[in-house]
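K.L.:
The structures come next, written out as structure tokens.
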Structure I
Amino acid sequence: MTDGVYVGRAGEDGARNQGWLLGHFMPKGELLHSDAVEVKWGVHAPGERRAAWATHEIRTALLVLIRGVFHIELRDRTVVLSEPGDYVVWGPGQDHSWQAGDVETVVLTVRWPSVPGWRLPPP
């Protein structure tokens, strides 16, 4: 970035930071640093499952399926995204987890606000 514009490639940029492209965890002073929103390009192997449930959630999240099949597990139901463009939104207080389907799956996640401490440690 040299002029207030950042051009990247989600798969490559995200691979350096657990899929995250934008949020509070990016270096302060860079265009990709934000306390308002987080964006993730998630590429998941067949059958991959989140390591732990996200609990006591205080953010809102939007998850859009790009390719594959993705299961969003909420305490009272499971939402299955199976067609490109399928999406789900959940708000504060919704405990959740996820599991990829039987093929490589790509999802775009947007969460807001970007809150320090709300990210699993690297595997």
Structure II
Amino acid sequence: MSCPFCSKGLNIVKENDLAYAIFDKYPVNKGHILIITKRHVSSYFETNCEEKVAIHELLDECKDSLSETFSPDGFNIGINCGEAAGQTIFHVHLHLIPRYSGDIDEPRGGVRGVIPEKRMY
């Protein structure tokens, strides 16, 4: 099976030499962006230092763009590494998810919600 992130014809919204950003095909919220390495590697932990810098440069650029366009009230940032962590496409990608006041009843716990019974503490 071919990698959807290595395919041609993606609608790239931002890029640099080593990474690019696209809107998520199945967004959690309006403006949900994926930041993806151009080199096909499965895990964030397989990226080199230059790729990590490229990912984080795009993270900042995309955050600024989303703030201007959608005016979110916050953000979640996440990377799923491995099947047990929920990774379904084995090409490293970072999720930048805009959050809006009221998008869920109780946002406390944020990314801890990956295990729902651990979210509230």
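What follows is calculated from the coordinates using simple rules that are stated; it is not laboratory data. What you see is a predicted model; the values in this text were computed from it and never measured. Cβ atoms are built from the backbone, for glycine too; each structure is taken alone.
K.L.:
Rank structures I, II by relative contact order in percent (Cα under 8 Å, 6 or more apart) and report only the one at the top, that is, the highest. Don't jump to the answer; show the numbers that get you there.
P.N.:
Details: I: 30; II: 26.
Largest one: structure I.
K.L.:
Which one of I, II has helix-only ellipticity at 222 nm (-39500 (n - 2.57) for each DSSP H run of 4 or more, over all residues; to 500), as calculated from the coordinates, equal to -1000?
P.N.:
Structure of origin is I.
K.L.:
Ranked by mean count of other Cβ atoms within 10 Å over residues 26-33, which of I, II sits at the highest value? Each step should come with its number before you reach the end.
P.N.:
On the way: I: 11.2; II: 15.9.
Largest value of mean count of other Cβ atoms within 10 Å over residues 26-33: II.
K.L.:
Tell me which of I, II gives 1.29 when you compute Cα Rg over 2.2 N^0.38 Å, for residues 50-97 alone. Before the final figure, lay out each step's value.
P.N.:
On the way: I: 1.12; II: 1.29.
Structure II accounts for this read-out.
K.L.:
For structures I, II, which has the highest computed value of distance in nm of label points 7 Å out along Cα→Cβ at positions 42 and 66?
P.N.:
Largest one: structure II.
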